[in-house]
Structure P
Amino acid sequence: GAKVYLACRSEAKATAAIADVEKTSPALKGQQRLIWLPLDLSSVHDAKKAAEEFLSKEHRLDILINNAARLVDNYVIGKEGVELNVAVNQFGHFVFTQTLLPLLKETAKRRDADVRIVVVSSDAYLNPGTTKFGSLEELNDPQGPPGKENTTQTKMRRYGTSKLMNVLFAAELQRRLDAEKAPITVISLHPGAVATEAAYAADLPWYLKLYVVTLAMTPLQGAMTSLFAATSAQVAAEREKYKGKYLVPYGKIAGPATAASKDPLVAKTLWETTERITSELLKTSGN
């Protein structure tokens, strides 16, 4: 009986995904239980607008899966002055989640509630290019010397840093919710190496590209850990065990596993910097 919103940029891809699900589950056809929600995470204004559109339509939200990501790509400062890995993988998710958080908290008060927030990260978080998150200048760091901003190694560093941000965001969000005694479970995870269109197109080292082509998971397999985190009865039964944890396929707890990812000061610094900068950006027109 659930209603699922597919929050993404492409209406065509969302419509195709909905049609695919309705084909395999004909009972869903015409039920308006699979809905596209326009969302562009590269802009904090668009992220907030999308969340507000959802809030105008719905009166409960049980599960939020933050799954979007900018993969290994060139160094680009976006239209809001933020490096795009940070803009999409951190700022957009932060604003989208924060805007929806009051509804998530209200839903969590219901007798039948089991509210969860899932943040899809990657084992790339184990190899970040930096753990300095105190200013926009530090967040915009190319993480490579001048002229080397777009080498594969430097791109991998930036991606790894943004995935560390995902883990830290989930951990700090869980800490803050616990402090408020809000009964919400936050989990970050590694879906596995998945053979998606984005993975095929990404500028990966040859050995990773070979792995994607020959050995990587199917998209369905890659969704399993997210589905476990979002819906498993095991998580509901052992909530304290899973709160703020990092999962790997298929639902195994494996972290956070590095000094930086477990450091509450690093997480707090990232949160406060993100909150400050996104608040400042949202005060501008967004045009």
Structure Q
Amino acid sequence: MHALLNEFRDELLRQDKSLTTIKHYINDIDLFGRWREESYGEAFDPCRVVQREITEYRSHLNTVQSASAATINRRLASLNKFFSWMQASGRIKVNPVAGVKGIAVIDPGVHSIDTASLRRLLREVHVHGNKLHVCILEVLCGTAIRVGELVALTCSDAEVSERKGTLHIRNGKGRASRQIPLNIDVRRAIAGWLEVRPVSTSNYLIIGQRGDRMTPSGVWRIVKRYAALAGIPEMTVHQLRHTAIRRLVRPDNDQGVDLAVVAKISGHRNLKTLLRYCAPTEQDVSNAVDKLALAGD
């Protein structure tokens, strides 16, 4: 099995899949293999898998593990990719995942923070005055880039002057590149950090205490600290991206930005994805229901 997975990994590399994507594929296949061994009491042989076992696994994930619909569908997609490759390479005649339906997903919309919370968050980081932390928060809040894109930035990717600036995303999601103009808050934050950034052999913009590239989890720990100080302890770092995009699509007191423009900033290749940011928030729904009250009339 180990040799087979290595061949599959090599095929994914030839298809130019990212290392993160490959890791998810291999992990999902391994989880299925372990479940099958425990359920059937025999070594996992992918050549002997039939569709019934796939549907049993889907049911196990749904009812026993209480996995989310997104998790179940991702694991089914990973298995489909693997068994499609097995079929194409002549190892099996039928793909057992073909025809197996995923779990219907009700789009929950996106989770963002309101403007007041955002202001408290940025206030806290500026009050504490750590220029690296200011740079991290201002860039995430002011450009809508992903955390993975942030930690991949090199110093040369950030072109900053007093009047203008550009952030070059060289390897975004799907290996796509884009350029993002920088507003004055982000320009000042980057310039402030570059003034005090320690000399390092690393050319990455965001570096840790040892002078090497900061990890996404390192960024999350920093964001989490200031989120707690700002009174929003349940916030996730990805919500900063959601918040920035929602502020473009549905600003508080102005007309929203054209979705095609937002897509160039956010890196979304499908404009339909951005429609999620147009959906009403829980507060919007609550405010609408309040208007139905007659007691105040």
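Values in this text are rule-based calculations from the coordinates and carry no lab data. Everything quoted here is computed from the prediction, not taken from an experiment. Cβ atoms are built from the backbone, for glycine too; each structure is taken alone.
Comparison across structures P, Q (criterion: FRET efficiency 1/(1 + (r/R0)^6) of positions 15 and 135 (r between Cβ atoms, R0 = 41 Å, to 0.05)) gives the highest value for Q.
Here distance in nm of label points 7 Å out along Cα→Cβ at positions 127 and 151 was derived from just one of the structures P, Q, and that gives 1.3; the source is P. Between P, Q, which one scores greatest on relative contact order in percent (Cα under 8 Å, 6 or more apart)? Once relative contact order in percent (Cα under 8 Å, 6 or more apart) is worked out for each structure, P has the highest.
Taking Cα Rg over 2.2 N^0.38 Å, for residues 55-142 alone for each of P, Q, which is largest?
Q
When helix-only ellipticity at 222 nm (-39500 (n - 2.57) for each DSSP H run of 4 or more, over all residues; to 500) is calculated, the result is -16500; to which of the structures P, Q does this value belong? Intermediate results must be reported in sequence, preceding the final value.
Working: P: -14000; Q: -16500.
Considering all the candidates, the number was obtained from Q.
Please state which of the structures P, Q yields 2.0 when distance in nm of label points 7 Å out along Cα→Cβ at positions 103 and 231 is computed from it. So the calculation was done on P. Work out the source of 19.5 here, i.e. which of P, Q gives that when mean count of other Cβ atoms within 10 Å over residues 95-102 is computed. Matching structure: P.
Assuming 67, 63, 34 is Cα extents along the principal axes in Å as calculated from a single structure, say which of P, Q it is.
Q
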